[in-house]
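Q: Below you'll find the structures, each written out as structure tokens.
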Structure 1
């Protein structure tokens, strides 16, 4: 591993966060394009229904690849099996993804009928067409997933993150240039082409020889055995863990027109800080946690977890307040143009507020999740995940009636809080990890800091009754400034400790 800042956890996190800002910036331009050209229309709802299964499968494949490949790569990297292990995984993932593609293509009509039995015939045909175009990306994404985690296992976080830029860039171009001709089909077409360009970049950067993947003469060599039980459990965890997206789509006919789209737009804002900070951090620490745990360096293992959660606490408590109180300003800034109206902003903001209630808990769960994988407690994580799905189904059913799309968002929040609480409880009971008192005090002081900053803002602007966009922006910036000053006063070493994380 290179002895430089980018090789440390802090350096990798900063790098991933920086690229994440650019990537999510492009992602927001993509969402702006969606909002401007499609708004909260039924047409966009149908796209979200048709594309959700292929996109979810691609996400599952990436998580499976990451949680299987990274720990095993560190096991085999010091012997001659590591290179063969890489190509074995490429063959396995490509073969399985091709089977998935063929099966979904043949059964697409049956799947859509089962998935959305109440929509009319014309809408069902649109959903089916979008579904068939989108599933083309599955074999390509499986190749991309192995390339990304291979680079991560070698502590190369930069190229995997940069590759995400291709996807959003192509989708934006497709929506702007092709929506007039292809209507909503421009989005899945852009998604497939973007995935293909991403693949070209990743194969080049990972120096994988595609021809070697199909040299089956090498199969006579000794196989690098996979932990089948762990593989099946991880597949189940990631599959079940992604079902909450599908579960919301099931209630398409029970929410307001554009309700599913409002959830999608709100989730993009909700996941923005997750993508930039929390996921960047957990991606950076996972190879290090695996290495430390394999070498039985448990003190350093726990130290990295504590420092990581410390960073998350400081970032996500004030971020939650920003999204809850000023989310409408953010939505207006990014989305309110073209077909996206002021009423659409209001609907999306209500959904965002419900989601924001769980942002802090879910960001910490992202770290706890990696601990389970690192210490090979996948079975326990599967039980927790299955429990979360039952909670999601139950609260979807009872909340969608009175609260419509906001009810679906609230059920997601309840599920995320459950994931956090259950994971923390199990890790404590198994004596694997439990946050120390210092982390609790840090959380409490950060909450107090955020509350005091908000109170000062309220007092300063108490005489302003018409909160225009400009006034709201000044209030937001003042809140961030006050919080940062207070943080420096009572925890001035935080920034140096965060940079020293390695």
Structure 2
């Protein structure tokens, strides 16, 4: 039995570990935090369980790629999700003109819902939707399709800037911004984000989005159980402190508790910059280290976790997006723009959703520069000025929530908040990036990081290697596993399901 050691029990590490365990490997996963799951983690405040990251997921609809992976792992019947409403998967509000847009699920329904607001754009919307599905169809991995050994040139639109791509099909400037409303979910930036990123994410959610019922941590436990049932270990609270090399290959890792682990293969599921801090300098060239350090990261976020008064605010079975101005939809990553440009909010479903919501999540994209003055502080020791700053930001977002839902503040019982520093410290992610490396169509190779490294038995996995998010990370896990198992070995098995 071959052995694998995985650094980091986030979504990428657990998916990779579960897939390899399913294929007969003895897997050990080491996690620095006391809780596994990364973006699947939960925490408890005010007697409520809050999700930290994976608020909305795609790929779980019948025939969906993530659903097929879960079925392959044997956990599908244990996954507890609630699908969003068919007639309104997302609701958008633009403060600029106080306009509201409700978007329906499914290709035809999506076009129909937006055509109601922009009737003159119906034909253009149909062409746009057809185009994003064509682009998503080019990606073998996204479609769980075996890939050919030779590289295929992408279509002309594949690497266009996403805003230019939308403008190619859509004339109305407001509709262009409406179609880009999910920018906060994938770190979208004007003139930089490639059309393929925009297309894949939008196709994923047009096909149907879901939310974890009763907390996302349950899914992390399901993946961990696959590893444990195959004889492996998932060990939280004992992060890797250093990586040892011998003859150019990894020979073991030492943890903060002084334990030393060896394996045949080692997989890093943490941010590449965090990996560089653990491994000896000679593992990678100076040029490679400089390149990794220079790749821009997607922006971070400020989040509020709100406990609502009993029977005060209705449960809403879709996500809501508040945008300030149409033209700023692509400007979340710009330093010259005042925060906040917008936010996403949702009422997470309980294990058995009822008519009333017990809690609300509000997440607003934020640059790390907003908290840079406290970057050398640690959790719980940031000072009174930081706490005052958080209170000011909370008040700003609550004021915007009041505009979105008049009377909302009277429904609020308690509020907890997190900043980019929280994300940085708990997830060990450079500058608290929520989407990893920022993709730039003007220099796409800069942020393309293969799962195979020059260290022969060290591989990478996670959102920095391919797509981010729940679906992207699970698909990247397949790529990492196939670097060991062989090209298309997993894809063909999953595809037969």
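Each reported figure results from applying straightforward, stated rules to the coordinates on display, with no laboratory input. Note that the structure is predicted; figures quoted are calculated from it, not measured. Cβ atoms are built from the backbone, for glycine too; each structure is taken alone.
Q: A value of -9500 was computed for helix-only ellipticity at 222 nm (-39500 (n - 2.57) for each DSSP H run of 4 or more, over all residues; to 500); which of 1, 2 is the source structure?
A: For helix-only ellipticity at 222 nm (-39500 (n - 2.57) for each DSSP H run of 4 or more, over all residues; to 500), the value -9500 is produced by structure 2.
Q: When Rg/Rh (Cα atoms, Kirkwood Rh), for residues 305-384 alone is computed for each of 1, 2, which one produces 1.08?
A: Of the options listed, only 2 reproduces it.
Q: Matching task: 1.7 is the computed value of distance in nm of label points 7 Å out along Cα→Cβ at positions 321 and 345. Pick the structure from 1, 2.
A: For distance in nm of label points 7 Å out along Cα→Cβ at positions 321 and 345, the value 1.7 is produced by structure 2.
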